[in-house]
Structure 1
Amino acid sequence: MHHELGFYTLGGAPKSPRELLDEVKMAEELGLGAVFISERFNVKEAVTLCGAAGAVSSSLRIITGATNHNTRHPIVTAAHATTMHFLTGGRFTLGLGRGIERMQDAYGIPRIKTAEMEDFANVMRRLWRGETIVNHDGPMGKYPLLSIDPTYNEDIPLALVAFGPNSLKLGGRAFDDVILHTFFTDETTANAVKLVKQAADEAGRDPTQVRVWSCFATLGDHIAEPVRLKKSVGRLATYLQAYGDLLVKTNNWDTAVLQRFREDELVKNFRGAIDGVNTTQEQLEHVATLIPPEWLAPSATGSPEQCVAAVKHQLDLGCDGVIMHGATPAELKPIVEAYTPA
């Protein structure tokens, strides 16, 4: 089993959440180590999908990557995690993220601060150990009583989707898994790993016990070109729509290129995500002219053997695992078959 390899189920805009069932089964057959579940407010509600993944699997780690701590009451989230923990025999990891500020503003969901996630992580661990918390007053909010079951003494892993330096350091000192972002350059990836491990060490933790996952676009040439275009150009363009400033700053890319991208008439007037279900091939080909090739370069492309080499390079940069992002298990099959652990 390749414990260091994972994938995201229901990538992009799936037609039905039922696609998860076959994807999870095939992932286990291939020997992948983890399935990551992202959350969108449509047919990708994370709690439901986690339960489905747990029901049709027996070895995969199931990791939310990610949900937001402030969209459910903390007791509901704690109960979700304990339910998944017992359902899967300890294969579940609760993964949190900061979320997209523009969406949060539109829905009236408060923006998430680093201190809130750290407070929340500490509260979850206390609840899973069976503690009853009275009159909690911290960054995550005020709660008269928080308790799930005083007989519990469970160690449920926590993951954090981290981007900027504050989140990366938080991941190192308070979480068990840290999930990086797609299209990180080699330099950005190596620096991110260093920040996480240093923060773990400074917090008195064993840095080797904090797993850093590269989220690495893996789109071999065996995948049809229109699909690759959507999952590469379309996906990166969607990131630039949502939080382009942060991604460009993190990778030390040219901000003038981002500005030209935003001022393009198609991009400026596009409704929804550019990698959405109704995006045309012609639109994606136009968007491709706005994105420099070097921005798309941090990815696994080419033959299965070339993809394997690129995936292993992420491990060479210090990552503990690689999420082969943007591809289904069926699309990953020739790559996994060509993969041999170092």
Structure 2
Amino acid sequence: MTQKDILSMTLPELEAEITALGEKKFRAGQLYGWLHEKRVTAFSECTNLPKAFIEQLDGMFFIMRPVVKRKLVSKLDGTTKYLYEFPDGECCETVMMSYKHGNSLCISTQVGCKMGCSFCASTKAGFVRDLLPSEMLSQVYESERESGRKVESLVLMGIGEPLDNFDNVLRFLELLSSDKGKNLSLRHVSLSTCGIVPRIRELADMKLGLTLSVSLHAPTDEKRGAIMPINKRYDTAELIDACRYYFAQTGRRISFEFALIAGVNDDAATAKELIKLLRPVSPCHVNLIPVNEIKEREYRKSGRVKDFQKLLEENGVNATVRRTLGADINAACGQLRRDNM
């Protein structure tokens, strides 16, 4: 019999499974607490459950737990990067970062990525598969366990496109925010997307309270299409319209990610085009990112970041420069998995 992934089950689903075994409903609540509050890694650790019931659980279910394949700790700021390996041998990356407001964890949602953005290391090794809800959740649990640090905010900005793994990501968010588990408010979660327009609209209608971060990187179809293939399917006008809808439905300010590449998108003309594009989405925020240099591309970090930021702010667009963490360990996602392969 194929064992079931118990860490991906919601409490009502677990209750249905447990009562079908002839056990009382409250046993499911006990088990859920062991899994999501105490974070057990084996059913034998559930000390208030009957031995016969534990034997049934061992036969029917498995508890997802990745192995730390590699771990890098920055000597500059303590940023910790994990390469987690799952039971099938596939790997993903997770990064723990410390800020004044607390610890933030960046998790992956897929093994590899299909989106093909030309400046991104995550897509270079190719797409393999989606991550399960348990595999996303276990990145949180294992990182807290291994580091001894509590995760206070979360970003879905690692390897993969979250909205391309929509159903599994929604299930993960449900488990993450459950008051019987991690109980992390989704207002402390940021989801980054390259711009899958129908999913942005669907997410807006759910009113989950998430912060939406949109990887924009260029303000025109010509420039964006050259570095982001997704723009050929959903152009900038469609994307901006979906962002306006998201704000209208949720009241949550959109954050636009903009990786500045020397000689590609860092000139004053591009800044002015960006200002014009974002006027209909006000209020919004632009997160300027010096591009991560990867060996497959000749893209180089811009030396005009401060000038670009100043021009945006002088024209009423809120803009900050992302703080670079873990520079000595290549903390940008995709590089460690690729090197391991």
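Work out the source of 17.6 here, i.e. which of 1, 2 gives that when mean count of other Cβ atoms within 10 Å over residues 175-182 is computed.
Only structure 2 yields this read-out.
If you rank structures 1, 2 by mean count of other Cβ atoms within 10 Å over residues 71-78, which sits at the top with the largest value?
Once mean count of other Cβ atoms within 10 Å over residues 71-78 is tallied for 1, 2, the winner is 1.
Determine which structure produced the value 14.7, 41 for Rg and Dmax of the Cα atoms in Å, for residues 39-182 alone, calculated from the coordinates; the candidates are 1, 2.
1
Check the numbers for Cα Rg over 2.2 N^0.38 Å, for residues 159-246 alone across 1, 2 and tell me which is largest.
The structure with the largest value is 1.
Say we calculate FRET efficiency 1/(1 + (r/R0)^6) of positions 151 and 167 (r between Cβ atoms, R0 = 30 Å, to 0.05) for every structure; which of 1, 2 gives the highest result?
Top value of FRET efficiency 1/(1 + (r/R0)^6) of positions 151 and 167 (r between Cβ atoms, R0 = 30 Å, to 0.05), among 1, 2, belongs to structure 2.
Where is FRET efficiency 1/(1 + (r/R0)^6) of positions 63 and 223 (r between Cβ atoms, R0 = 25 Å, to 0.05) largest, in which of 1, 2?
Going through 1, 2 one by one, FRET efficiency 1/(1 + (r/R0)^6) of positions 63 and 223 (r between Cβ atoms, R0 = 25 Å, to 0.05) is largest in 1.
If helix-only ellipticity at 222 nm (-39500 (n - 2.57) for each DSSP H run of 4 or more, over all residues; to 500) comes out at -13500 when worked out from the coordinates, which of 1, 2 was used?
The structure behind it is 1.
Which of 1, 2 yields 3.0 for distance in nm of label points 7 Å out along Cα→Cβ at positions 31 and 55, as computed?
Derived from 1, not from the others.
Quick check for you: by Cα Rg over 2.2 N^0.38 Å, for residues 119-206 alone, which of 1, 2 is greatest?
Details: 1: 1.28; 2: 1.13.
Structure 1 comes out on top.
Just so you know, all these numbers are worked out from the coordinates, no wet-lab data involved. Nothing here was measured: the structure is a model prediction, and the numbers come from that model. Cβ atoms are built from the backbone, for glycine too; each structure is taken alone.
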